[in-house]
Each structure stands twice: as C-alpha cells, then as structure tokens.
Structure P
Amino acid sequence: MTLSHAFPFRPRKSWGQHFLIDHNIARKIVDLANIASGQNIVEIGPGKGILTGLLLERGARVLAIEIDPQLVDLLHKTFPPSLPFELICMDACRYPYENIRHPYKVVANLPYNISTPLFFRLIEETSYLTEMILMVQKEVADRLIARVGTKQYGALSVIFQSLADIKVAFPVPPQCFRPRPKVSSSVIKVILSKKDSVVLKDNKLFGKVVRASFSHRRKFLINALTDAGFARDMVSKTLHQIGIDPHARAEMLSLHTFTNLANELYGIR
C-alpha cells in the first residue's frame, strides 16, 4: 500500500505532531499487536498513515481518529473507500469510546501533548478495550511501570497498574521521527485485565482517592484528601483503621494500600 509523501504540510507543535518515518519501527509495533484478520483496531493520531497502511495490510478493520483536517484529507486520498477503514476528524480525548460495542485494540503513535489525559479517558470505559500498543514519551512509559517509593510513581502508575499488565517493549530514538522530538520514546504493551489481587468496591472512588493523594505530592496524606473534599474525621478514622500514618505521603503507598484505603472510605461513606 503506497502512502502519499508529496504533501505540503507543516507539523503543528500545539497538537504534538511528530510523525514516525522509520518503517522498521512501524512493523515492530504492528507485529507486537498480533493482529488477526478482521480484528477491530482503533488508531489514535494516524498522521500520514504509516501504521494505518500496515494495519490494513494485516487484515484489520481500522477506526482512525485524527484531529487535523489536512491530515484527514490526505488519509482519505491515500486509503480508498473499498478498504475497511473509517476515519473520524475530532479530538481523541473527546471521542465516545463507550459507544464501541465490540472488542478492540488501540494501536497508536500518540501525540505527546495528549498521552496522559488520553490514558485516563480510555480507562473510563474498558468494557470492550482489551489491549493497547502505544508509542509514548519514555518519561510516560517510566511513570506507567513505576514502583512505589520512586520519583516516577504517581496516580498514573497506581490507576493503570490496578487495571492492566504493562510492559515496555522497546525504545525508539528521536531520529525515527520528523520533526525530531527533544525526548526519547518507548513502545509499550498494555493488556487490560482486572487483576485478581485488586478488588475495588467503587472504581470511581478509587480513582478520586488516588488522584487526590498525588495532587500535592509534598502534602501529608490526610491534608491532601481533606483538600479534595473528603471529611477530615472520616479520613483520620480510615487511616487509623488500616494502619496508615496520616503524615505519610502518597508515593509511599502501594497499590494494595490504596485499594484498602478506597474500600474502607467507601464502607464508611
């Protein structure tokens, strides 16, 4: 499948546009996705279509979400209507993924500026999303797999590790993109599967507790949760019941501890 290269286009920094140009890396990403013929793939930020073409060649049914109207025009010219390819021009953070009513994978070279908010958007509705193969900033990949007590450990680490098994597959240097980013990238594989060890009474409450705890990293846990709207006496009672020091900070709490904290707050509430 031939991609159109003769296309006058100036990448927009505000949309985090860094286009993958290395075909070997593109093939490694698609190989990692282990696509079966007829499988449903959502591609976010297809750009000029380097991954899109390979996905279609493997027999995938591709739903692509692209915010840039110029790139949408290019993609329409590159991939004929006869292909199993649907293209939507909109902000991927606003797309109603909950309306997708069949199992699907996300395969994407994510725009740098939306990777973190998009992660949280995708896990709001995980009923049919099974797996994600994503190119992200190395810093984001490091945060996703970070362990308790480390500098990178945060809300993203805790929430994603409660829902998924995450593996950093391989690094991607800046020279594989045009324009070249100032940072290195990593390709990650995220398998969405509720872990047996994580049993939550209220997923939304868990997310709220985790985000509130990390919202001001230097604050004591009791102060961070109180500032987020939880009653101070309720927080104090809960921390005491499960043996957490009220003066602890969020980066010292494991996933297991956050699970217990959220479940206890749910019971008291």
Structure Q
Amino acid sequence: MKSSPNAHVNRFDALDALRGVAMLWMTVFHFCFDLTYLGLSQANLYLDPFWTIQRTVIVSLFLLCAGLGQAMAVAQGQSWPRFWRRWRQVVAAAVLVSLGSWLMFPQTYIYFGVLHGMAVMLLMARLTATWGRWLWWLGGAAMLLPWVVNAALRLVGDAALEAAFNSPQLNWLGFITHKPVTEDYVPLFPWLGVMWWGLALGGWLVQRQPDLLSWAMTKRWQPLDRLGRWSLSYYLLHQPVMLGVLLAGTWLFR
C-alpha cells in the first residue's frame, strides 16, 4: 500500500489491550522493585528466576506489540514523516529515562534499556516491514545470534574481541559474556528477533486473519485499551508517581 503524508493510522483495540496488559504487569513488577529499593521488601529482582522470568515476558510483550503495531501502520500506509514523529518521541523518552536513572542510580544508570533498544529496533523493523515470511527466519536467527557469537568466541579464545563486545561501546549489540551493571538492559540481539516476529505475525494477520484485527473490546476491557493507547506517557510517569506515593507513605507512617 502506498503511503501518503496524511495517511491516518487506525487503532486496534485488541493490540492496545495487549499492550495495556504489559503495562499493568510492568507496573506490578516496578512496584515490587520500589519496595525493595526502599527497604520494604527483601525480594531479589536481579537474580531470583521468579522475577527475572517475569521481566523477560514483560519485555517480550512490549516488543511483540511494537512489531505488530509497525505491521499495522505499514499496511495502512503510514508515511515516513508520521513514523519519524513517533520515533523522535521514543528517543526523547529514552533520554529522559537515562537522565532520571542517572539521578537515582549514578553507578548503574540505564544507557540502553527497553526504550533505547526499541528506538533502534523500530527503525530496523520499518526498513524490513515488507520482507514477508523472511521475517520469521530473521527473527529466529536474531534470537540465536548471541549464543552463536559466544560459542565462536569460546572456540577461538579471542580475549580482546570478547572484551570489546563486553565494553559499553559495543555491549548494546548483545554479544556479551557477562551482563553489564545497569538497571535495565535490552540489547539489540536477541530482542530484535521478538520485534521481527511481531512484525511477521502482524503481516500474517493482515493477509490471513483480518477479522481478528477488528475485534472490539467490551466495556469491561476498555480501560486496558485506553492504557495501551497512552503507553509511552504512562511508562514515563508511573515510576515517579509510585515512588512519590511510597516515599510519602513511609514518611507518614514511620
């Protein structure tokens, strides 16, 4: 479909609701993180599989929804100017996250978290949106690539190259042998594979199951739909609000 500068992109209730589910789950996760940060809980969100697996699923949902959204936008003829406008919003939000995390965690601030990774992945998704079924293969390859690179590094025993991939200059690629010390880390690989699969799934739905895309939310689920529509704003605001409420509560009831 040819894009036009004024092409209007329709919203899809089911996709927004799925994104809303991810936002709610993320909120619960971050609330538990805040309790630990304030010393009100002893949960280990960095190492306990109960928490690390949840984080993986939450990030996967976000990136899958982003891929689906790009597929819908391209199918409706979204123009490049409209894409760039949204993309700049994601980049600006990523910068704000870095600044805010630097103020709270100067030694472990977020320099390539979910929004930073999403900015790069959205651009790559847009450029490859018309690749059809190849996106399934690309997605699978992207998910396996870090393990392939690590196996090759162990085989050749190149300590200098391993150190380079672990450095802050290149660890955003994801070819690491140990996780960097940062509060959030979503490297290009393997996560680009999840977005590519979302893009592939979206293309398949447009071609084969378009009726699923027009599924309207009942009144009970409409709050999730609305939350998904304002996901970026909510993402930026929910942590300052939660921390402010928790700090006020601990001050009042200490």
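Derivation of every value follows stated rules applied to the coordinates shown; laboratory data play no part. Keep in mind it's a predicted model, so treat the numbers as computed, not measured. Cβ atoms are built from the backbone, for glycine too; each structure is taken alone.
With relative contact order in percent (Cα under 8 Å, 6 or more apart) coming out at 16, pick the structure among P, Q it was computed from.
Label of the originating structure: P.
Quick check: 57, 56, 31 is what I get for Cα extents along the principal axes in Å, calculated from one of P, Q. Which structure matches?
Numbers: P: 64, 38, 29; Q: 57, 56, 31.
Derived from Q, not from the others.
1.00 is what came out when FRET efficiency 1/(1 + (r/R0)^6) of positions 19 and 179 (r between Cβ atoms, R0 = 25 Å, to 0.05) was calculated for one structure; which of P, Q is it?
P
Name the one structure among P, Q that distance in nm of label points 7 Å out along Cα→Cβ at positions 27 and 91 of 3.1 was derived from.
The value was obtained from structure Q.
Out of P, Q, which has the highest value for mean count of other Cβ atoms within 10 Å over residues 163-170? Write out the running numbers ahead of the final one.
Working: P: 15.8; Q: 13.0.
Greatest value across P, Q: structure P.
So helix-only ellipticity at 222 nm (-39500 (n - 2.57) for each DSSP H run of 4 or more, over all residues; to 500), computed for just one structure, reads -10500; which one of P, Q is that?
Values: P: -10500; Q: -23500.
It was calculated from structure P.
Could you figure out which one of P, Q the value 1.8 for distance in nm of label points 7 Å out along Cα→Cβ at positions 59 and 139 was computed from?
Q
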